[in-house]
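Asks: Following this line, the structures themselves.
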Structure P
Amino acid sequence: MIYEEVKLDVGYRIDMIIEDKFNVEVKSIVALTDVHLAQLLTYLRLSGCRLGLLINFNVKLLKEGVRRVINGAL
């Protein structure tokens, strides 16, 4: 990852960035927690995107596993 012209060797792995506009973080877990939200917010800050989707595929109906996240810190 490159942040302010400095290459960082970190373990951050954004699942998807769509057209440099929003991030998609994909999970398959029993339930989403605050840790997953914090992870997506970190990715939003580092990528410069304002909008993100946190998607959990381990649900009966997909609409129950989608959470829209807006980073208002920008």
Structure Q
Amino acid sequence: MQTNQIHQYNGYAVTPSAHRLADGCFSSNLMLERTNSAHADGCYQFYSLDYFATEEQALQHSTRWARNWVDTRG
């Protein structure tokens, strides 16, 4: 099962996702897309940022990680 929720943050569409693994843990994943860019170089995907016991924890981690990435590199 994979859950997606999209929101905007400082010029980026932020799509955190959590993917359930065979062992029952959830992988924290993320896609960032610059909203003012039509080019592929404005899209960033990050997989397995960390692993969590619950889907909600994985999604929260992806969202926090995205904000930090945008704030420090954006």
Structure R
Amino acid sequence: MNWEIKENKLFKQFLFKDFKEAFSFISGIALLAEEQNHHPEIFNVYNKVEISLQTHDAGNTITEKDYILAKAIDALL
């Protein structure tokens, strides 16, 4: 699944084998987010991770920062 625009946010759902894999992925996202000083909304239930990106300091819109982080998140896989 590619990133889609949903409620004025970049959105993507990821499915993993189990909770351990999902949480490991979230940990990787945390490191990327800190490096870029751009923090996503993350929702996790067991093996499902949902990520939403938008730039709050730009009026809650999608900006280049969101696309850069989305690409880096995809590279974790």
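Asks: Name the one structure among P, Q, R that helix-only ellipticity at 222 nm (-39500 (n - 2.57) for each DSSP H run of 4 or more, over all residues; to 500) of -6000 was derived from.
Replies: Only one of P, Q, R returns -6000 for helix-only ellipticity at 222 nm (-39500 (n - 2.57) for each DSSP H run of 4 or more, over all residues; to 500), namely P.
Asks: Taking Cα Rg over 2.2 N^0.38 Å as the quantity of interest, name the structure among P, Q, R where it is greatest.
Replies: The structure with the largest value is P.
Every number in this text was worked out from the coordinates using simple rules, so none of it is lab data. This is a predicted model, so every value here is computed, not measured.
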